[in-house]
Structure 1
Amino acid sequence: MISEAMQRMTENNSVIRAMFEEGKQMAARYGAENVYDFSLGNPNIAPPAAVTEAAIDILRHEDPMLVHGYMSNAGYEEVRRAVAGSLNRRFGTAYGPQELLMTVGAAGGLNVVLKVLLNSGDEVVVFAPYFVEYNNYIANYGGVTVVIPPDTASFQPDLAALERAVTPRTRAVLINTPNNPTGVIYSAETLAALAGVLRRKSAEFGAPVYLLSDEPYRELAYDGAEVPWVPSFYDNTLVCYSWSKSLSLPGERIGYLLMPDSLDGAEQIQQAAAIAGRILGFVNAPSLMQRVAARCVDEQTDLAAYARNRALLYDGLTALGFSCVYPAGAFYLFMKTPEDESTFVARAKKHRLLLVPGSSFACPGYVRIAYCVSPDTIRRSMAAFRALAEEVGL
């Protein structure tokens, strides 16, 4: 028998992953070209050439014990120094290597920081819609997820609701911008107001409320949109970052956790994070990919290709009568369902369209469509979307 906690997590297994597996089965049955799988945020654009070149050069010319051996739990100091230097150039900051922990992706960073901060029963506030796995990450450490309902007019965080939701048990607020699943970027005005709420509540309860910023999509912003640097608004901010999306490296599991010296208890948090990574079994982030990331810290994937996909999908769906949130970032389209969500998702599947239900993000009545696919997939899918639109009476 498995543990009760794992029984619950197994029952609540990610709909996104389950749909991805179903898509592979459908592709085998009908042919991949006849299945339109928009379920998983799995980049279809190749990594920048510099990434491959860096990996080859490191393997050929660097000391194998440096490339494949253990290092400090926080990661190679020269790698953390390179990451800090990039952040400092971009955001006018002065971070040092001691403020960074190299992690097994952004998810690894989130698990580390939640392990460090949470006591059993502590609360973490999230804004719907949000990435479904947050629930499990928080539960891993005995935490309680407090969900703020979505503001479907703007999909910016509802700060009046946040003010009411923060209690003496609130340990952290977790945000994700650009947002998965909406593609919305939280504005500077929103972040400034959010910081004001957290400062007031921290003073009221006599303990810091930390802001956790999950940022795997930070580099994916279109039409000149700016993604504000969250720590500039609130000193008690920790940032979880991954190169999974910005360099198209989701399977390499490489990222970092930024723990600025401005944090209340910064030194203690920094030391505990390095130990937490070891306790959780990560031990350290993948050594080769740390060294690749250091060389490619300012590289970026092909944003123009994603922007073309966004326009192709958004224009095609709205022309058919569907209502969609226009995404400023990430690579997801959040579309309103013209009927009951579960009925619509099932109906779409009959047309071999795999769409993730909004209820998976605590926002029923929508579906998420990942457009990090080939443009040909989007073009071929339009006949299926047209048939679906006719079927629901659009």
Structure 2
Amino acid sequence: MKRDLDELMKERGIDALVISGTPRTSRDLLYFTGPVTISRGRLIKKPGEQPILVASSMEREEAAKSGLKIMTEQDFGLLEITRSAANLLEAGVKAFLRICEVLDVRGAVSFYGTGDIPYSHALLSAIEREGAVKVHVEAFDSILSEARMTKDNEEIDRIDSVSRRAQEVMGAVRDFLSSCSEVGGRIADPEGREVTIGRVREMIRVETEARGMVLEDPVIFSQGRDSAIPHSCGDDPAVLVPGKTIVFDYCPQETGPGYFCDITRTWCLGHVPDDVMEIYKQVLDIQLKLVDMLKVGGLCSSYDQVTNEYFDRHGHATPLKGTAKTDGYVHSLGHGIGLDVHERPRLSTFSKTEERLAPGHVFTVEPGLYYPQREIGVRIEDDIAIREDGTIVNLTALSKDILVPLR
């Protein structure tokens, strides 16, 4: 949580955080600013002090909507520095050093945000050579990913709101499909028009936007063999057919941008073949068991271990035994969600950390089984939140029934 940052900075020996970019391109900047519309910005955070957002003077009022202390580039004379510099790199170095001078930034500084990789590398190398500050390099699990991993109740409420609206959309899609019928082995709407995956995807987009959400990535709505490729989005021209598994993996985001949810259901239209039902019951069984097992302090990787062992006992290939390539259980159990679809914690046996479930975690539980040659893919995914008082809540109340009856 944000309130943990000062202590985390002290623990890691970081004297300042600098985040560059825009809230739309940098989730770390968005974490502090909220969805303000600025074309560029630089946030500076020192331990024990409130963050300062440096923005263009033309965007000062929009930047002020963040609620942060705002300083403009003019306050630092950055335009004059840029004009007098020999090139873009020199301008960037001198501008940063000027900000450090005014704000008394010294010591170890950690950098985050977005930008051109070659330029960013050259910039940080040049700053390091100047010797005014020490560029502090963090591994993948940065101090900001550590802070963002735990959400306060207000953040959890926002994810819950997105999840509720997402479930309305998924319910509307299910209701539409239930109004359809089988005509010659293909699915047709009440007017007799064939229903394609692309048509369903467009319905999802419209229903999403109508509820104040956006889609950053294409929705996974895949059928048959495509449903057995975990991240296959599906073939838009393909007409829906009865009896094939449909994996509907849906992760809309608050308009802004803002927080995500991530929900998956597996459906069959009209009827469920016996071999599909057998696999589905196993995925559902372990998914329900895992949700009941969750507890504060539980080792995150242990839940994926249980999943691997369960599927292994039922004759499926698993990553843990190195037997899962394209068939069986081919991914880990879950991941954190927040301002990114995939965050910490990671519920994976291959995680290198000893992460344990804690208040503030919001994460998915999504076991699945996949058999491309048999054209069977099954995944069930719920979003789980642990509130600040340690209460564990399943945010996903959507029906897990696989059968979608036809008219």
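Here Kirkwood radius over Cα pairs in Å, for residues 43-234 alone is compared for structures 1, 2. The highest value is that of 2.
So Rg/Rh (Cα atoms, Kirkwood Rh), computed for just one structure, reads 1.04; which one of 1, 2 is that? Clearly, the read-out refers to 2. Out of 1, 2, which structure matches -13000 when helix-only ellipticity at 222 nm (-39500 (n - 2.57) for each DSSP H run of 4 or more, over all residues; to 500) is calculated? Source structure for this number: 1. When relative contact order in percent (Cα under 8 Å, 6 or more apart) is computed across structures 1, 2, the figure 15 traces back to 2.
FYI, it's all coordinate maths here, none of it is from the lab. Only a predicted model underlies this, so the values are computations on that prediction, with no experimental measurement involved.
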